[in-house]
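Down below are the structures I want you to see.
A short reminder: the numbers here are calculations on the coordinates, not readings from a lab. In this text, all values refer to a predicted model and were calculated from it rather than measured experimentally. Cβ atoms are built from the backbone, for glycine too; each structure is taken alone.
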Structure I
Amino acid sequence: MPVIYRDFYDLCADSVPKSLIGTELLNHDPNLKEAAIQLLEENGIKNFLDDNDVVFMMHQGYQFWYFKAEGNPDPIVYGYQEPGPHPDNFGLLSNFIRECDS
């Protein structure tokens, strides 16, 4: 996991940002990727997640965010929200986390 995510998770252990209330983090639920794939199936969307994708957050079972675990210390975050047809690019993980925390 990128250091940026580990630091963010450590902060969330003390206090989850208000914008993330109702959001599951990977460290609390290691089955987020399976839940994300199920969400895609339920919406009739072909699974676009590959073996390198890490689903690190899921909100209320209808939205998830992931990044590619390819050794990049600050990967691009992608997100899917039902009933959308495809994932959206949310930019760098560092910026994404900064936005969550504000």
Structure II
Amino acid sequence: MQSKAPSVKKLRDLCRQHLKDYKECMEYGMPAYKREGQVEVAFASQKQYVSLYVLKAEVVNRHRKTLSGCSIGKGCIRFPRPERIDFDSVAVLLRDVVKSAAVAC
């Protein structure tokens, strides 16, 4: 298995690039991004995958088709092959998070 570190670094870079008005912090042992005190995005390197937590279900639902090959829950996107993450799709998703007025779940 390849190292997940480059993928995790790229996720952080994308979050910092697209979530400019968010506060970067640590929540539940993960890098997280808050807006108005509410966590909206986080990510983590798990044993078998890399997780991206997008805590706006409506945003996740709009992007399900573009995230093929992932296991997707209500707000958790699991990338089982981090070296194959479509970072362009992740960037579009993050831009949608910023625009969304939905309440984080």
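A few points about this structure:
- If FRET efficiency 1/(1 + (r/R0)^6) of positions 24 and 48 (r between Cβ atoms, R0 = 25 Å, to 0.05) is computed and equals 0.80, the structure in I, II: I
- Once distance in nm of label points 7 Å out along Cα→Cβ at positions 32 and 56 is computed for every structure in I, II, the highest value turns out to be that of II.
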